[in-house]
Structure P
Amino acid sequence: MKNQKIYQFGRYAGVPVEWQILREDADKIFVLSKYILDAKVFFPDCIYTGWAKSSIRTWLNEIFFEKAFSPQEQKRIRKTELFTPDCTGFKNYAENHTQDALFLLSEQEIQHLLPNCNDRVALPERHAVNYSKDLYQYEKLLSYYNTPKNCWWWLRSPGTEPNMMGTVCTNGMIAHFGHYVNYERGIRPAMYINLK
C-alpha cells in the first residue's frame with residue numbers, strides 16, 4: 001500500500017508492534033498488524049467451529065492482550081461489535097455476533113479495506129520468529145512449500161466447509177474455500193484504538 005500509515009502501539013517479542021492504519025476517524029483508528037506476529041491453529045480439532053468458539057479468539061483476547069499491552073494501553077483498545085456470517089450452504093454453523101477487543105479481519109473487511117492483493121502480503125516479524133516456537137516452526141514449514149518469506153494468515157470468515165476457515169494466501173489472494181481449522185496459520189490481529 002502506497003503511503004501506508006504506521007502506528008506503534010504495544011510490545012510483543014520484546015519490540016514495539018507496528019500497526020497499519022486501515023481507517024482513521026477523529027477519535028479512533030482501525031488498525032491491522034503490519035507483520036505476522038504469531039502462528040496458531042484456529043481450533044485444535046478438525047471439527048465444526050466458528051470465530052465465537054475458536055481457540056484463536058481466546059488467545060487474542062486473553063493471552064496476547066495481556067502480553068502485548070500495558071494496563072494503560074488496554075484501556076485505549078475499544079471493544080467492537082462483530083458480525084461473522086454463516087458458512088455458505090450450512091445455515092447456523094458459523095454465524096455469530098461477538099464483542100471483542102482484538103479480532104481477525106473478515107473476508108468482507110479485507111476486500112473493502114485492502115482491495116489490492118499486493119497490500120495483503122505479509123511477512124513474519126523477525127523478533128517474533130525467535131520469540132514464538134509456533135511461528136518459528138511455521139516459518140520452517142513455509143520453506144517446504146518454497147514460500148520462505150510470505151505467510152498464509154487467518155481470517156475470521158468461514159470457508160466452504162464447517163471445519164474450514166478463510167485465509168489470505170502467500171500471494172495476497174483470498175482462499176475462499178479456506179484451510180482446515182487445525183492447521184497452523186499466521187496471525188495479524190486487528191483492533192480499534194481510541195485516540196482520546
Structure Q
Amino acid sequence: MSNNASADDRTYTLLKWIAIASAVMLVAYLGYDHFRTMGPGDIKYVDGSNLFEDRHYDRAARYFKEALAEKPDHVFALRGLANANVQLKRLPEALSAINAAIDIEPDDACNFATRGIIHDHMGKHENAMTDYERAIAGCPEATEGMHWLDRLLYNVHERPPTVVQRLAYLKAQMKLPESQRVLRMPDIDDQQLPYER
C-alpha cells in the first residue's frame with residue numbers, strides 16, 4: 001500500500017507542477033500578447049484612463065496629451081482628453097479635442113455623444129440635441145448609459161440619465177416658453193459621475 005500511496009503522491013505532485021507551469025505560461029503569453037498589440041500612445045492612454053477612473057482629471061489629461069504626442073490621431077486619447085477637460089471645466093479645450101476625434105473617425109457615435117455632452121455643458125442645447133440624435137442613430141448601444149457592472153464598480157446606486165433620456169428631456173423643455181425652461185441644474189449636473197465607455 002505504501003508503494004501505491006507513493007505513486008499517487010508522485011502523480012499528484014507531477015500534475016500540480018504541470019498545472020502551475022501551464023498557468024504561468026498562460027499569464028506570460030497573455031502579458032506578451034497584450035503589450036505586443038499595443039501601439040504608440042496606448043500605454044499612456046491606459047495610464048490616463050486609470051487616472052480618470054480614479055478622478056485625477058488633471059493628471060489624466062497630461063497622460064492623454066502624452067499619448068497624443070506619441071500618436072496625434074489616437075482617437076481614444078482625444079476622447080479621454082475631452083472627458084477630462086469637461087471635468088476640469090475646460091470646455092473649449094474639450095470641444096477642440098472631441099472635434100479632432102470626429103475629424104479622424106466621423107462615423108463613431110461615441111464621439112457625437114461626447115460632443116453633445118460638451119455642448120450641453122456649454123449651454124448650446126440645440127447643438128447638443130443634434131449630436132445626441134446623431135449618436136443615437138449611429139449606434140443605439142453606445143447610448144445605453146452606464147452598464148450595471150460599471151455602476152457596481154463605481155458604487156453608483158441610481159442609474160444616471162442616458163443620452164436618450166437627456167435628449168427627450170431637452171426636447172420637452174424646448175417646447176416650453178423660454179422663461180419656463182430648466183435646461184441645467186448645476187447642483188445635480190455636477191454630481192454626475194463621468195466614465196469612459
Legend entry - Origin of the derived value 14.9 (mean count of other Cβ atoms within 10 Å over residues 64-71; candidates P, Q): P
Legend entry - Origin of the value 12, where relative contact order in percent (Cα under 8 Å, 6 or more apart) was derived from one of P, Q: Q
Legend entry - Answer label among P, Q for the case where helix-only ellipticity at 222 nm (-39500 (n - 2.57) for each DSSP H run of 4 or more, over all residues; to 500), calculated from the coordinates, equals -5000: P
Legend entry - Origin of the derived value 0.35 (FRET efficiency 1/(1 + (r/R0)^6) of positions 128 and 176 (r between Cβ atoms, R0 = 25 Å, to 0.05); candidates P, Q): P
Inset, instruction - Match the computed value 19.5 of Kirkwood radius over Cα pairs in Å to one of the structures P, Q, and report its label. - result: Q
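Just so you know, all these numbers are worked out from the coordinates, no wet-lab data involved. Nothing here was measured: the structure is a model prediction, and the numbers come from that model. Cβ atoms are built from the backbone, for glycine too; each structure is taken alone.
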